[in-house]
Structure P
Amino acid sequence: MEQINSNLNLTRKWRPKNFDQLIGQKIPIRMLKNGLFLNKLFPVYLFSGQRGCGKTTTARVFGSALNCKNLNNFRLNPENTKIPCLQCDSCKSMMQTNHPDFIEIDAASHTGVENVRKILENCSYMPTFSDKKIYLIDEAHMLSKAAFNAFLKILEEPPKSTLFILATTEIQKFPQTVLSRCFQVIFRPVNNHDIKNHLQQICKYENIEIEDQAFDLLTKETEGSVRDAINLLEQVRFSQTKITSDAVLKILGKVSEKEFFCLFETLLDQDSQKFLNIFNSDSFENVNPQTLWSMIIQLCRTLIWIKFKVKNLPTYFYNTQTLHNLAKKCSINRLNSLLQLLWSQEEIFLKTQQKLIFLETVLLQICQQVNISDLKDIVKLCSTNNVEEKKEEKKDCAPSIKNTNWTSFLNDLKSTNDQLLISILNQVQYEGKDEEKKIINVIVANNSQFFKDKIKESKDGWMPIFLKYFPNYIGFNFISSNNQNSNQKLHQFKKMPSKSFDIQNSFKKTNFSNTFIDISDTTKWPKANLIIKHFPGKIKK
């Protein structure tokens, strides 16, 4: 890296000067270099992407390469020729930021139509001593609607010697009429590995002593922004002689993983007193509530991934052993309910002025939550309760039909590893065989339709075991437990003497006028039609 001024801050001092020094943007760089090599240039380029990913820097490098005296050599021998060369007069002028044919405009402070009109007037003039006059309009989404409209014609057909580069972080604010006239180059967030390597190179050159874990904290916090990573490095650099992970945490308003895990463990243990003591200790005195809120969400997400046995965990935390220990202490349902509580209170949290106190009350609510068990635990509990209930029922009821094959079938179901199915079939009451239909009659607990559907859906799992003990049988026949009682009641009802009220005879005996009402129009006589539906007859006045 060529040093221009040792008094510059690290961000400006380490700004890339050619394509080889740009990091994390292989595809955009390849597109631009191929355009230079093939001499296929577009009148308008649109560079879009998040902050700090290299849009403006790439635009300056691309502009420098367009006017570099070494461009023709690059087209003849691209592998052994670097552009911009940084040696010619044009490249030196670009490095000193005083190139007359490279005009950089901040659209945030030049949003009006008058500013655009000045550009339109000046772009018609030929370059001073270069091949191209280049206009870089940074933060172009800040231009007004009228300014965009004034730009349309010149963007579609600019002078041959003029080239426009628009850079923006919010491409969604661009009118479609402008987007259709641009060659779009999308810049992705720089990955953590490339940022870490770049920071290591800077620290080595600048003699900055730093721990390896501090690199990870810096790269993780900046979310793909190289500029943010370098700025954060410089902040920590001036706070301590040796950059440690604790120093980075203090700058970020965070706590160490060990202290944070200890706090979270008190939430899982529902120890409110211990939680309050830790939360109000010196370690959490200067913590950023927003950062702590995000850390809890990230930890819950990581623990859920562990519960589902995902191999590649999120790289937000590093102490995997402690993470697995915390995962054993809580269920998936508990983690989901915890996340739902946080998200339901997030809007209030963002609005309140007392964020730390509000966070304390929300975490106390988490302390009071019941640790909801996983599905396997619920099934096991239900099975135990149902077995106990059946034992109590057997004391008062007649003994049910017993079959050794059925008992063996239930025992062998364990090989399916379907805990819910095992629990349901253990609650099923065996009612014997139907030799003609080749089916087994059973009564499902509470006539549950959910249980019946589960048995039908899992047929491929239990059928091989079923055929082992009931060969030539095709499955189950579900009998309602209330059928027998219902038939007895129906039989008794038929034998009862008829003492019911005869509606039609009573109407005949009643002295009404002989005029019947036509109620065929259901819209006009809705209530009358409803009565006739349940009480057959005719309606008179």
Structure Q
Amino acid sequence: MNSLSQYACDHLAELLKGFGLAAATPLSNWIDGALVAGEGEEITLINSATGEALVSYCDAGTALIERATQAATRGQREWMALTASERGRRMNAAIRGLEGHEEALAQLESVVAGKPIRDCRAEVGKVREMFEYYAGWCDKQHGEVIPVPTSHLNYVRHVPYGVVGQITPWNAPMFTCAWQLAPAIAAGNGVVLKPSELTPFSSVVIAQLLECSGKFGQGLPKGLINIVNGLGKSTGAALTDHPTISKLVFVGSPQSGRMIAEAGARRLVPSVLELGGKSANIVFADAKLDEAVAGAQAAIFAAAGQSCVAGSRLLIERSVFEQVTSRLARAAEQIAVGLPSDEATRMGPLQNRRQFEQVTRMIEAAEAAGARVLTGGKRPEGLPDEAHGYFIAPTVLVEVTPDMEIAQQEVFGPVLIAMAFNDEAEAIQLANETRFGLAGAVWSQDVARAHRVAGQLRAGTVWINSYKAISVMSPFGGFGDSGFGRSSGLDGLREYTVPQSVWVETAPEASVAFGYGSGVG
């Protein structure tokens, strides 16, 4: 083991010890208010910066799923016995449990997920933001009174599902953990959440800190949140198939999303799927090109392109195509690619070998099909000798045609394809010429055109003269292969409730209709 790998292992051990997890045999699950060791096969995590082993833990297994669902059921009943206002107060108290642990949590995420430390610090702040936002919704989930044409009082309540199952990805485990936990419990549900087997620890720590926040007032009931770690084929399958789970929420690839939806369909359980994207970033000739180039760079190279909303397709009006692509290539070559722990790093490695090999294969296939690499496409220069991990330089491809695989399929890496268009109609056609529909952007100083084009993009989120502006207050989700249902905002909260219609007879002498009555009683 080289010195860089040894440092990463020692640093991780220190972080895990600080959170009460033993590095040698990490207790990788949080069930019923306690750390619990897995019972299945051993899973070894790899340091994405060095390519060497980092730490091992055991798959949770079916038995722990049973324990977790039982705990969530008890915790949910206790939670719903509280008033809505009290639940809001307790959510606010719970999030204060992170105070004093922000830097350690960011460091843990950086080591395991391979993300630049500066990005991880920002994500810790997002965790707090999400819980504070949804805590405010606890006592504002108002019902409705329906003016039915009978003597009944008919009102609608929004009631929780009970226990929901959540599966989150390896590219943003801490962010997506909070993204789903907060609305689920604000709506009154208990939760069993399974992170990716590649990034298990930050979700466990978040759950632990949320429940152990007693010094700030009463927090969350024991068992309300449970984190189980393991493989999709074992722990994941046991979760999706468990009869206690009343709704499934998945963030990840379309391939896995289809399996989750099928598992739910077999039990007639609804699901929310937040899947991949192939988002179009449209630049018109009249755009402020300095801003458009900076926006295009951030849209694809942030998080090493491992983002579902990455602006991976840059569509540029032909008259400025050469100018924009050449400037973008020069800017890409200036991005500081390096170790996740380095404060100067703007882009780190890909998270795992499988993704590294997939991205490399797609770049090579694109070149074979006629695309040209303007910059990048290989391992970046200037890395430390010991950094043998999964690094790919920021890559820009031109001479790409819409029928190429790289123009249609999600790469999930720091790879941007640039294509030219002649007019507005062609830009819209190219943008919508994919099965994905998660996000998109329009850069133009013509306000009318910007709104006109945005309105014709088949995408759940569209930015104008901006990219990747995301808030917990605004709904997020997609069309087609990007999934269905919404996260965040009021729409995200509603995904965790079921409308319940209540009819109360108010007539002095009620009559009961035979069949479906429509007259006044």
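Just so you know, all these numbers are worked out from the coordinates, no wet-lab data involved. Everything numeric in this text was worked out from a predicted model, so none of it was measured. Cβ atoms are built from the backbone, for glycine too; each structure is taken alone.
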Suppose you compute distance in nm of label points 7 Å out along Cα→Cβ at positions 10 and 466 for every structure in P, Q: which one lands on 6.8?
P
Determine which structure produced the value 15.6 for Kirkwood radius over Cα pairs in Å, for residues 130-209 alone, calculated from the coordinates; the candidates are P, Q.
P
Highest-scoring label, criterion being relative contact order in percent (Cα under 8 Å, 6 or more apart), among P, Q
Q
Read-out helix-only ellipticity at 222 nm (-39500 (n - 2.57) for each DSSP H run of 4 or more, over all residues; to 500), computed value -11500, structure in P, Q
Q
Work out which structure the value 24, 18, 4 belongs to, where semi-axes √(5λ) of the Cα gyration tensor in Å, for residues 66-105 alone was derived from one of P, Q.
Q
